[in-house]
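Please treat every number below as a calculation from the coordinates, not as lab data. Here the structure is a predicted model, which means the values were calculated and not measured. Cβ atoms are built from the backbone, for glycine too; each structure is taken alone.
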Structure I
Amino acid sequence: MRRFGDEVSVEYLDVTTPAARGPVSALVGEAAERGLLYPVTFVDGSAVYDGAVSYPAIVRAVESKLTQGSDT
């Protein structure tokens, strides 16, 4: 997300293959346990959006996370 510069990195994973699921198996398990719909957007390990991709919702979640981080 160019908007945030080096503060943010974005990673897209297609977890339909076991090899891709491996590194994020805990997140895949959480999504299944909670009944989340794919695609699921995680920000810093927390599911923040599921069932669709919404750029504005993702931007809000990232901005919120960055703001919280600057308070500590």
Structure II
Amino acid sequence: MGVRYVVKGELTLGYLQPGAAPGEMGVLASKIGGHDSKNGPVFCVASELRDATAADFAHFRVVLPPDFLN
């Protein structure tokens, strides 16, 4: 299983990597009030996340990664 791209609280776009600590989300981008990638990974629970869509990448102004499957 590869990287899973997720959105947390509609303010942060991130990813979950296989083998990372449980609940550890890397931050790709955020809106005001979201988590800043300069502060490192965010720890969260699954109920706070939803799978990212191609529209989310456009909303957060992030290039769609080549391994994105949706």
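Figures for the structure shown
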quantity: helix-only ellipticity at 222 nm (-39500 (n - 2.57) for each DSSP H run of 4 or more, over all residues; to 500) from the coordinates reads -12000; which among I, II; calculated: I
quantity: For 9.6 (mean count of other Cβ atoms within 10 Å over residues 3-10, calculated) the corresponding structure among I, II; calculated: I
quantity: At a computed 29 (relative contact order in percent (Cα under 8 Å, 6 or more apart)), which of I, II; calculated: II
quantity: Label whose coordinates, when mean count of other Cβ atoms within 10 Å over residues 11-18 is calculated, return 9.9 (choices I, II); calculated: I
quantity: Entry that produces 23, 13, 12 once semi-axes √(5λ) of the Cα gyration tensor in Å is calculated, selected from I, II; calculated: I
